[in-house]
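Listed below are the structures to be examined.
Just so it is clear, none of the values below were taken in a lab; they were calculated from the coordinates. Just so it is clear, the structure is predicted and the values come from calculations on it, not from any experiment. Cβ atoms are built from the backbone, for glycine too; each structure is taken alone.
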Structure 1
Amino acid sequence: MENNLMPLHSYFDQHIIKDLYKEVQETYKSNNYPWVIGYSGGKDSTATVQLVWYAISELPIEDRNKEILVISSDTLVETPVVVEQINRTLRHINQASIEQKMPFVTQKVTPRIEDSFWVKLIGMGYPAPSRQFRWCTDRLKIKPANTFILETAAKFGEVVMVLGARKAESMSRAQVMSKRDILPGTKLSRHNSLPRAWVYTPLEDFITDDVWTYLLQVQSPWGGNNRDLAALYRNTQSGECPLVVDTSTPSCGNSRFGCWVCTVVEKDKTMQALIDNGEDWMEPLLDFRDKLAETQDPKRKLEFRGFKRRSGKVMFKEDGSVIPGPYLPEFRMQLLRELLEMQKKIQKDGPDPDIVLITSAELHEIRRIWRSELSDWADSVPQIYRDVTGHDLNWASEEIGTFSQKDYDMVGQVATQAGIPTKLVTRLIDLERQMQIMGRRSGIYNEIHRLFDEEWNEMSDVMQKAEEEKTRKMELGLE
């Protein structure tokens with residue numbers, strides 16, 4: 001029975017494209033809510049924007065009376081070749097919309113700087129995403145898209161999300177789409193997590209061949225070339241990375257267009273295929289991605305990651321082994337240096353001399369995190385940036401006198417003589433400085449207690465203590 005949920009035959013066996021245009025027109029005119037179309041640069045979202053465009057273009061100008069917002073989610077770590085195509089298409093859509101008196105407006109949505117990939121990975125030490133800890137999707141894709149949608153809904157009351165989802169994509173997708181509660185007399189369903197958003201999926205009964213038939217037989221209305229898109233698919237042997245607005249929407253993986261840093265997949269076949277088809281300048285990106293993937297090897301995790309969690313606590317598995325924490329500070333610094341060196345190289349060897357792999361805003365935020373959380377008195381981010389690029393950014397100065405590596409070494413000598421961990425002393429000093437900058441000292445005692453509760457011993461001492469505790473419990477019959 002369930003197998004019948006997925007379309008087995010072409011939509012065009014029983015319909016013509018004008019049927020779908022009419023459905024789009026009726027849905028568009030059925031209410032006053034603006035439309036938001038998720039555009040990812042792939043075949044399904046391109047076909048969705050194109051067919052909506054042609055349908056609306058057949059309406060009288062006075063009936064094109066509400067905005068159609070085409071949003072593209074930029075994680076800031078998208079595959080560069082795809083980013084260029086998306087940016088080019090968005091420019092063409094905006095220009096053609098003005099010329100043809102259409103209501104289309106494009107918008108890119110990006111994650112907050114504190115949620116960006118490099119701030120999380122290099123700044124805070126989050127490990128490279130894996131199937132067990134895929135922290136990236138929510139922060140890089142879901143939150144930015146949902147924030148835009150909620151802001152639009154707040155402005156207009158409600159919003160209609162137009163997605164390129166198709167039942168034929170997978171059995172799980174077909175099951176989800178078939179269980180939706182459709183508003184009687186319409187093609188709209190309530191979004192399952194955004195209360196003021198409706199969902200419309202005009203391509204839902206298309207099979208893959210229908211998508212390509214439509215794209216290759218109907219010319220792009222904004223002057224694009226859909227055969228270039230087909231060529232990109234052939235060159236990457238890839239699928240589409242959809243606009244992700246909730247956890248029911250499958251994220252990237254399985255060689256889809258998406259983030260060049262993706263370590264959720266075992267191998268990045270998309271990027272490898274691009275390189276094999278002449279994009280040699282992307283080889284350093286693939287090497288860097290593979291280096292991140294190597295840090296997921298269970299046998300090597302403690303080469304790259306500390307033994308303490310971000311809370312400062314040490315946690316153990318049932319077998320007594322340590323659960324690794326964030327990337328070690330020295331490894332984060334190495335990653336930042338290599339990332340900047342790679343950016344410099346591909347600016348020289350690649351097609352775009354202005355390509356940016358890590359933004360200046362991210363560099364500033366990483367610097368702030370290292371200074372406040374790692375007691376980075378050496379102020380490593382500006383130094384690394386200067387070493388690699390030969391110049392400086394407009395680094396923010398701190399209001400209260402900063403400390404240097406020389407100061408850190410001096411504190412270390414005194415702390416060692418007193419038998420106190422240097423990091424604990426420097427963190428306490430940093431806490432005092434932060435409280436002075438804030439101008440209020442409420443909560444300082446709680447913060448001091450939190451620091452004292454952290455584990456400051458070396459890993460060997462921690463493991464010995466844990467083994468002794470385990471032995472004691474066994475002697476008491478508690479294990």
Structure 2
Amino acid sequence: MPRLTSQSLAAMPPGVAVPGYDRAKVKAGIVHLGIGAFHRAHMAVYVDDLLAEHPEWAIVGASLRRPDTKEALEPQDGLYTIAVRDASGTHPRVIGSILAVLDANTQREELIALMASPEIRIVSLTVTEKGYCHDPATGELDPNHPDIVHDLANLQSPRSAPGILVEALARRRAAATAPFTVMSCDNLPANGRTTRRIVIRFAALRDEALGRWVEENVAFPSTMVDRIVPATTDVDRGIVSDLIGAEDAWPIMTEPFTQWVIEDHFPAGRPPFEGVGAQVVEDVEPFELMKLRMLNGSHSTLAYLGYLAGHQHVADAMGDPAFVRLIHGLMTEEVMPILHMPGTDLPAYRDELLARFANPALKHRTWQIAMDGSQKLPQRLLGTIRDRLKSGQPITRLSLGVAAWMRYVTGIDEKGEAIDVRDPLADRLKAITAGADGDPEKLSEGLVQISEIFGQDLPGNTTFREAVVGHLASLMRDGSAATVKKVAG
């Protein structure tokens with residue numbers, strides 16, 4: 001079977017959508033840092049939709065950690081398949097908006113030079129929470145992060161996202177070139193403002209005058225992004241290859257739903273994103289908060305409890321009526337009452353989320369969602385918990401999600417088998433859980449003292465701690481399925 005390339009596009013079977021523009025005539029206007037599966041299922045698709053009429057906005061992607069995306073896409077001329085799955089089947093489309101992928105480890109200078117060039121007007125990011133080298137509890141740059149320490153000592157060869165951004169901006173400043181707009185597409189609270197603080201702080205640590213220039217001249221619009229993108233399996237690769245009649249080393253599997261809300265602040269110009277389905281608004285924060293707390297908070301809760309109950313995929317967990325009742329109640333009774341979004345139909349959004357979670361064609365692994373929990377909890381669950389505690393409202397289901405994370409990071413499942421816990425704080429979590437020796441109170445006490453996750457306030461909140469310990473004891477004594485059934489009612 002031939003490899004997916006520019007030459008093989010003409011031989012695609014009927015029903016396979018291909019780029020409707022001449023790729024030889026498009027030019028890069030965007031550099032994207034962190035070109036993983038989510039970006040290729042989301043922003044790259046929107047850009048693909050607009051290149052026929054606006055060919056100056058194609059993307060050059062960069063991998064900051066591993067060369068695997070470059071190795072997969074380079075032999076394919078940057079092409080890949082997005083396969084949309086629902087109950088009616090799998091629907092393939094070839095995306096051509098990514099012109100090239102650079103490996104920052106071996107092509108760092110080429111990447112920074114490109115970012116410093118005038119034709120690049122937007123630099124976007126999906127580097128996950130840990131890629132910002134910040135304290136998730138405060139949203140501030142961590143100056144002691146190993147990558148930040150390295151970058152401040154090696155200004156022209158940075159390895160962190162903040163370091164790369166600032167070096168490129170410094171070169172543009174030196175050349176009297178207008179700065180690019182920095183657009184975060186990660187699930188961070190107020191991601192534009194958070195990125196702005198981090199980048200300005202790093203720039204100021206390099207040079208106070210550079211910090212002031214970034215603060216006064218660089219735009220950081222916030223965004224809200226949403227699409228469920230499971231990890232691609234070898235089975236998926238085989239299915240896609242059969243559908244398109246060519247071998248695709250890294251197709252992307254996803255759902256029909258996609259949403260992108262963008263704050264309209266692009267001094268250097270932007271593509272007409274609103275013309276291809278994005279929402280361009282004055283203030284993203286309400287939409288972002290809705291998504292982080294309703295979708296992501298529910299997703300993490302499902303992931304930890306579902307994994308512990310033996311459910312490999314989210315849809316499997318949603319096949320249990322008790323899980324459905326729990327998540328419905330979590331959103332309806334504990335999240336929606338503290339969201340203030342006049343004109344938005346929150347019950348309809350909730351029902352849409354429940355239907356998406358239950359999509360049997362989307363094999364989204366609970367283990368995949370459970371990764372990096374120490375980075376995700378502050379945004380997905382703890383912010384809602386804080387708001388409810390301030391107003392004296394119960395946190396029954398929200399605290400169960402936190403307790404499930406604590407049970408999960410013990411590294412041993414309910415059958416006594418090892419859990420592959422992937423987390424930036426994995427070593428600290430392992431030491432704390434080992435010291436607790438299965439005692440729920442000791443386990444909770446140890447974990448809640450991690451200030452990067454729980455801040456300075458929650459460890460001293462009796463209501464929060466008692467709720468978590470009670471659920472944790474139930475999870476250890478009765479198991480996840482029984483605890484979910486009890487809490488869901």
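Of the structures labelled 1, 2, which one yields 2.6 when distance in nm of label points 7 Å out along Cα→Cβ at positions 43 and 387 is computed from its coordinates? Here the read-out was taken from 2. Quick one: helix-only ellipticity at 222 nm (-39500 (n - 2.57) for each DSSP H run of 4 or more, over all residues; to 500) came out at -14500 when computed from one of 1, 2, so which one is it? Answer for the origin of the read-out: 1. Tell me which structure, out of 1, 2, gives 1.5 once distance in nm of label points 7 Å out along Cα→Cβ at positions 51 and 107 is calculated. It must be structure 2, since only it matches.
With respect to mean count of other Cβ atoms within 10 Å over residues 115-122, the largest value across structures 1, 2 is given by 1. Computed over structures 1, 2, mean count of other Cβ atoms within 10 Å over residues 67-74 reaches its largest value in 1. Looking across 1, 2, the calculation of distance in nm of label points 7 Å out along Cα→Cβ at positions 123 and 315 that yields 2.2 traces back to 1.
Of the structures labelled 1, 2, which one yields 25.6 when Kirkwood radius over Cα pairs in Å is computed from its coordinates? Computing Kirkwood radius over Cα pairs in Å on every structure in 1, 2 gives 25.6 only for 1.
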